[in-house]
Structure P
Amino acid sequence: MVMYTPYMRLIDELFTHTKIIIDKFHLVQHIPRALNKTQIRLMKKFKKHSRKSKHYRQLFLKYPMLLNTTTYQSTYCFKHLIRQIDILNFLLELSLEFQIPFQTFKTYQAYIENTLITPYTDGPIEGINHKIKVIKSCIFVIQNLTKPKTKILTE
């Protein structure tokens, strides 16, 4: 299922012996979306550090063991030599808002663990849903119920 707390609570109440599995696609999709939303809020709030936030956002997605914690390097946005771990810590200390996406994963930790140990996915269902939306869109355009998103060229 999707990461939506009311649904999860309802399933937990109605089906007490089930294990909830979060859709893997939505789980993976949530990470960069949450970080991007947080980064945009921070860039607006801390204009002085917006370039740093934008340029080094990949560090949030990097596996912790691969972060450089020993070698100091010259960087694009910092005037002094600095390690990747120090850049990440600097960004985290700018605001507690960066911790919100990580808090979400702590909240759903049990469900995420279930997801990672099972082979199940709702990919085929999601694919069918996508096709239905595309067909519905085409019907609306054909019936002139909505304008197409792209301009149709005519001769």
Structure Q
Amino acid sequence: MIEIERKFLVKSEKYKKQAFKKIAIKQGFLSTDPERTVRLRITNETAYLTIKGKSKENGLSRFEWEKEIDKNEAGELFRLCKPGIIDKTRYLIKAGDFIFEVDEFYGENQGLVIAEIELKDEKDTFQKPIWLGKEITGELKYYNSQLSKNPFKNW
């Protein structure tokens, strides 16, 4: 499956009042190879193993494969993850026909808040909420796999 998304910095906390769901997320990486990343994620309800391919040159799309796995097994697999576990809260906000996922980071990435919107087509248009800041689509340093290696606090 091809994932098409755009990423933005968030400039205010107004998104929190608009959220219809809040999810605690812990994630680690088994591989952060530039050609493919292998991510392990545990949320409030479930656990997932995800493989993502290299982004296209414009940063908008890339291959993604994801499978739900047993939470206990995911907990065991975390022992194999590279250093730099990501801890964040995800807020889901409806915006027209789309949903923004706003991630508020903790730990070594405290202070970073990123919004992303998954699109059906690279040419899709959407309404930009007032709390949306600078677009960072394709800027590798904002990818979770990179934040695990070079956290926001080091910038």
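With distance in nm of label points 7 Å out along Cα→Cβ at positions 22 and 62 derived from the coordinates and found to be 2.4, which of P, Q does the value describe?
Considering all the candidates, the number was obtained from P.
On relative contact order in percent (Cα under 8 Å, 6 or more apart), which of the structures labelled P, Q is highest?
Between P, Q, the highest calculated value is found for Q.
Here mean count of other Cβ atoms within 10 Å over residues 14-21 has been calculated and equals 13.6, so which of P, Q was it run on?
Traced to structure Q.
With percent of Cα pairs over 22 Å apart as the yardstick, tell me which of P, Q scores highest.
P
Could you figure out which one of P, Q the value -18000 for helix-only ellipticity at 222 nm (-39500 (n - 2.57) for each DSSP H run of 4 or more, over all residues; to 500) was computed from?
Going through each structure in turn, the value belongs to P.
A short reminder: the numbers here are calculations on the coordinates, not readings from a lab. Predicted, not measured: the structure shown is a model, and the values here were computed from it. Cβ atoms are built from the backbone, for glycine too; each structure is taken alone.
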